[in-house]
Structure 1
Amino acid sequence: MAIVSINPTTGEKIKEYEEMTPEEVSKILEKCHVEFKKWRKVPFSERKKLMLQAAKILRENKDSYAKMLTLEMGKIFKDAIGEVEKCAWVC
């Protein structure tokens with residue numbers, strides 16, 4: 001069964017995603033576990049640099065991300081900008 005993303009304001013279909021099989025999910029979870037084992041060994045100073053870079057990217061592209069939140073969740077654009085800024089702050 002497909003999963004459909006719908007614009008809550010217009011009811012228009014944005015995109016359709018195929019549901020993953022249990023095997024596909026298991027394979028992805030295994031990959032995530034392998035990467036987690038690597039990530040937990042990364043020193044805090046390096047993680048900090050990466051998270052600050054993520055925050056920078058969020059701030060630089062906040063209008064684009066806010067448009068996506070507005071389209072997919074029906075958020076008011078101003079509120080969506082606030083959500084993106086909050087995510088950047090958490091980084």
Structure 2
Amino acid sequence: SDVKYVQNTLSNVKNAIVMHSDYSKAKGGYTNSPTSQVTIKGVTVSGLKGTATNLYDIVANSKVVSGWNFSGVTVKASAKGKLAGVPNSLSV
């Protein structure tokens with residue numbers, strides 16, 4: 001909760017913004033089924049620039065996320081990527 005990523009530069013990364021709430025320790029990886037009840041709130045991404053294959057890799061449980069703010073994101077990406085379960089208030 002309440003984390004800020006401000007004025008960061010990326011160079012040729014796979015995914016510019018990554019957030020997951022679908023990790024399974026038992027399976028040793030992501031499940032693509034975001035059932036975690038851990039709250040992810042107050043996330044700010046501001047002034048992110050650079051290059052990436054995908055802009056997003058976000059798989060979250062929409063019932064437990066809130067207060068995300070992305071602004072000034074100028075990443076040049078080949079594709080939007082995966083975007084699931086973000087707060088309704090987030091403009092992407």
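Where a number appears in this text, it was derived from the coordinates with a stated rule and is not lab data. Just so you know, these numbers come straight off a predicted model, no measurement behind them. Cβ atoms are built from the backbone, for glycine too; each structure is taken alone.
Just checking, which of 1, 2 has the largest value of mean count of other Cβ atoms within 10 Å over residues 12-19? Could you put the intermediate results ahead of the total?
Values: 1: 9.8; 2: 16.1.
Structure 2 comes out on top.
So distance in nm of label points 7 Å out along Cα→Cβ at positions 20 and 60, computed for just one structure, reads 1.6; which one of 1, 2 is that?
Details: 1: 2.8; 2: 1.6.
Computing distance in nm of label points 7 Å out along Cα→Cβ at positions 20 and 60 on every structure in 1, 2 gives 1.6 only for 2.
Supply the structure label, taken from 1, 2, corresponding to relative contact order in percent (Cα under 8 Å, 6 or more apart) with the calculated value 32. Don't skip to the answer; put the middle values down first.
Details: 1: 28; 2: 32.
The value was obtained from structure 2.
Given that Cα extents along the principal axes in Å, derived from a single structure, equals 34, 26, 18, which label among 1, 2 identifies that structure? Intermediate results must be reported in sequence, preceding the final value.
On the way: 1: 46, 37, 14; 2: 34, 26, 18.
Of the structures listed, the value fits 2.
Upon calculation of helix-only ellipticity at 222 nm (-39500 (n - 2.57) for each DSSP H run of 4 or more, over all residues; to 500) from the atomic coordinates, which of the structures 1, 2 produces 0?
Values: 1: -22000; 2: 0.
Among 1, 2, the structure yielding 0 for helix-only ellipticity at 222 nm (-39500 (n - 2.57) for each DSSP H run of 4 or more, over all residues; to 500) is 2.
Computing semi-axes √(5λ) of the Cα gyration tensor in Å, for residues 28-67 alone gives 22, 16, 7 for which of 1, 2? List each step's numbers first, then the result.
Values: 1: 26, 16, 4; 2: 22, 16, 7.
Label of the originating structure: 2.
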